[in-house]
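Read through the structures below before going on.
Rule-based calculations on the coordinates, nothing more; no lab input. None of these values were measured; they are calculated from a predicted model. Cβ atoms are built from the backbone, for glycine too; each structure is taken alone.
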Structure I
Amino acid sequence: MTNDELLWRIAGGSGDGIDSTSQNFAKALMRSGLNIFTHRHYPSRIRGGHTYVEVRAASHEVKSRGDGYNFLLALGDSFARNPQEDAYYGNEEVKPLTENLDDLREGGVIVYDEGLLDETDVADLDEQAEENGWHVYPLDLRGLAREHGREVMRNTAGVGATAALLGMELDPVEELMEERMSGEVLEQNLEILEIAKNEVEDREFTHDLQIPAVEDGQKQGLAEDHEQVLVSGSTAIAYGAIDEGCRFISGYPMTPWTDVFTIMSQNLPEFGGIAEQVEDEIAAASLAIGASHAGVKAMSGSSGGGFALMSEPLGLAEMAETPIVLVEAMRAGPSTGMPTKPEQGDLEHVLYTSQGDSNRVVFAPGNAQEAYEQTRRAFQLAYEYQLPAIVLYDQKLSGELVNVDEAFFDREPNPSLGSVLTEEEIAEAPHHHSGKFNRYQHDVENGVSPRSVPGQEDGRFLVTGNEHTPQGHISEDPDNRVNQMDRRMEKLESIRAELDADDQSSQTLYAPDGAECQYGIVTFGSQQGTVEEATKRLSENGHSVKALGVSELLPYPTKDVKAFLDSVEQCMVVEMNASAQFRGLTQKELGGYGDMMTSLLKYNGNPFEPEEIVDGFESSISGDGDAPGHSTTFVPAAGD
């Protein structure tokens, strides 16, 4: 067992406070000077059902969940439907312990609440522990919490036990409690924390797992200055939207998009904005389009099923050239699928849904920083080029927490509405002899015909979902149709040229040994950090490999991806779906490369671990390893 990183998993039932406890513990570790990355796993139930959160903490930078974990705090499921072995779903009470053992590393530590879990519930735990070198510490966390406070505080007792077993100081934990609690509740939690720590320290324990060491001068994120902040992809998307001037959001709750909607709803009023929860996703998208038409930066969003209902208003925004930003949080489908599990199966849905030829921008950020930056970029392009821009992410990026320099978010706000004319400019712009403003001119630069907003003098025009004349009147004239369609499609060429000309590409190249490598790995969206860590390990193992994380999906970054593929002999595409959608998109956009691209796919409801990518590469590309594990699928190059 090494001490260079802690992978702490807390497991219990939904409703047992697993998420909030893990967040506080992660923040305490961050304030101690460690880098943090969390992974969240929870069932599609309001209460009850096995849930866990992993907290990975290290003195070095971490960008992915780890391979398994080394410390389990199993609280049991206090909301179990039927704690009987012969129940349809088995004994749910004990699942937070039994269903986590497969991923526990050799030499790992187990703390379980014997106040809820009986040792007979896991008949072979002693045998498994001996076989794997695990160190098992049963503690009556429930009894301790009941004696000195309330049962819900057994989580606090578990954190106290964790601190004792890892040699961790309680100061950062106590500081967090004092920030969030007061009165009797605070006093009870502090007492339980201290008692649990003391009880464990009075015992003998033999493991050598300790809190990772922090180098002198490394301590970051102290309570006084908050140099580091712990953020999720959802937080970053919401903050990016607010900083870019978004002042209206409409939506309907749907996991996992609800996180963005909730954060926006809580914060928009502070900036003079409005959040509206409506009756369904059709209304949500339509309301946001109306707000944008009226001259406000607006957004909406959903997850897969709800986004499907937005298909028709999405087409309306494209035809009416009304800017809007939508976010789509992917989850396992089709239909309801697995609502709380990550997948990347909505790529084609988001690229092509709605009527006719699509005219939209799609970003797929790979981490919290990209989520912030690309949400702001989505608003800029939507309002400059008058089209929908979509931020595509998934449950993994939505809920994982990572520490980021607070200064990263210190950017100037941008209230600009893009290509909206002033009244003085409208007066000089082309008008029909009837007085209507030529809102949809044929011959304009970059395909963008400047717009007016309601209330501006001489800016009157018609808006319709039908094809239309420059003034907005319905028209089926063939020449007008071709002129309008060509102009709208020209926007994508202009956007691609603008993105290619940017100093900093949204594609992330990772080449540990330099640009010249024999093999490549490509991914999109939330798997970027995991692929980067796997690539580093492969390089350390002697493989000549580099990686590319793609975040711009429409218009496709042909130049960047083609240059990468041309520089390697073979390439493995990593994605979380069953049909290799990103690989198919790449072949379609580049018109080839199918004979050199293989796919490593995962679609069991869990994101990749770095070692799975390492194993997949070594067995399938270099031929040096065993076959990929049962949780991943390898698809060879076309024609093999």
Structure II
Amino acid sequence: MNPPSPFLSDVSARLWDAKYRLREAGEQSIHESWRRVAKALASVEPAHQDLWETRFHGILADFRFLPGGRILAGAGNPRKVTLFNCFVMGVIEDSLDGIFDGLKEGALTMQQGGGVGYDFSTLRPFGMQARGAGAIASGPVSFMGIWDAMCATILSTGARRGAMMATLRCDHPDIEAFIDAKRHGEALRHFNLSVLVSDAFMAALQADGDWPLVFPLGSEPAAPDEEIAMRAWGGHPPEPCRVLRRVPARALWERIMGATYEAAEPGVIFIDRVRRANNLWYAEKLISTNPCGEVPLPAYGACDLGSVNLPRFVEAPFTPEARLDLQAIAATVEVATRMLDNVYDLSRFPLPRQREAAQASRRLGLGVTGLADALIMLGLRYDSEAARAAADTVMKTVCHSAYRASIQLAKEKGPFPQFVASEHTQGEFIARLPEDIVDGIWHRGIRNSHLTAIAPTGTVSLLADNVSSGLEPVFRFEYQRRMHRADGALETLPVMDYAYRLFQQRTPGDALPAAFVTVADVSPHAQLAMQAVLQRHVDNAVSKTVTVPADYPFEDFVSLYWEAYRLDLKGCTTFRSNPVTGAVLMEEPTPPESHCCSLAREAD
């Protein structure tokens, strides 16, 4: 006999039925799904499999820990699927063969359920003579259209909705075309776009100087009077690059800002900061990110995600005695670290090179979800200093517990293959950790190169009775949401925020306390401040969309990106309601479905 259904809302039960129920196994409840996942992930343990199955089930039950959607759907599933949400694909070779090899690898990966990220910077710009054939290159943006069509075709076969990330260097000669690619709302609808912004560009911007747009010479000789610059390109050491033209840095920056103000894309990734803070700075080159940006990855790297559901750890909610059970959170993270590590030994990989790259680092992305709801239950306004202090404490707890668990795993099962103690302990992030953790890494190693990330968690948070997603403020306390049924048909269902529902059940008719705020009540600067607090304890990155009112002045909007840079964030993405993106904050029946930064697009 199964226990009673844990679902408080019909929409969550229907989501389980449509996306995570394994019908072939005869699953009748989510309790059976949890048992399937726990059993599968424990099956790779060398000993005490029954014990670990019980422990894994214990953190899954009641939605205390939410592994990535691919794990929930795929663990114990006999079908040919991967348990990894997303991958960054290999460097695209600047040739027709290389381009279509990359396209094929992406198609095979998406067919098995993985989202993909690509850096298109290696493709020569529009108008340059193509190597060998003598033809004129059409540029990276044109080839992105082929990927976009591929993604649509894969989805038409019944595969899960996929997402893709495309990045381009800020010094690529086609950067303006890339910036403007989605300005009219129809092109590249399956892509998220981000510009890789370097420290050198930010310095040129601050100096109000010119900015060179360049591309590698390769084997081609330089003309005697040609301007040459040395740049690292495509994961290689610095090489001679032809300066094709120069543009005012300020004009390029304003073009980026104008496009994202109008169309919410492209986002900005501060790539030099990302690479400096990489725990594996000594062994790999990060080239792009997963589709939602929370895991920067090397060629063929994978993201292995899971989130602690914070509202489940709030004791005495809505009372003066409300508190987070940090000890229980730490214990959950300890088990979750082992569970996610086992994904590497259980999962299929679409490509052999993905298996090699992923198992070399065994990086994890442990994070939190339901932060805003937990703060409401604690009586803290999202934009208050007390809320930021609470978020700091909980993310520090997650981070330190995960690192200590990974050290213990290394003692038991061995460190990740690329680990070098003398180098790893010198990493920028590692060096800031408590002394006992750094000492443990030095003497016993560590099982996973990275351990923390904060993902959007849109779908799995909805599964858990619609707790607020990731670190985002509550979208709205009640709204309508379109979703697919198991038979593929669309239906619109009412959705109620978890904390709001709980308060209404416990104190029916009472006025909402001051802590009940939605994203419309939280300023963009307060959203950035919360992101910065959590980033301190995240060795990967944080997926955050700063929601901006439609009438937000452009000058203030631009200042958000400067603030993100000053706050040492690894990137910045914004969403402002307008005719291109849709009016996410207007009184419409459901959040928009199509935009990459909407609540409907998630890591799953």
statement: distance in nm of label points 7 Å out along Cα→Cβ at positions 169 and 465, calculated, reads 6.2; among I, II the input was structure I
query: Which structure, out of I, II, was relative contact order in percent (Cα under 8 Å, 6 or more apart) derived from, given a value of 16?
result: II
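Can you tell which of I, II yields 26.7, 92 when Rg and Dmax of the Cα atoms in Å is derived from it?
That value comes from structure I.
On FRET efficiency 1/(1 + (r/R0)^6) of positions 89 and 417 (r between Cβ atoms, R0 = 41 Å, to 0.05), which of the structures labelled I, II is highest?
Between I, II, the highest calculated value is found for II.
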Parent structure of the calculated result 24.2, given that mean count of other Cβ atoms within 10 Å over residues 377-384 is the read-out and I, II the choices: I
- line: Matching 3.2 (distance in nm of label points 7 Å out along Cα→Cβ at positions 425 and 553, computed) against labels I, II points to structure I
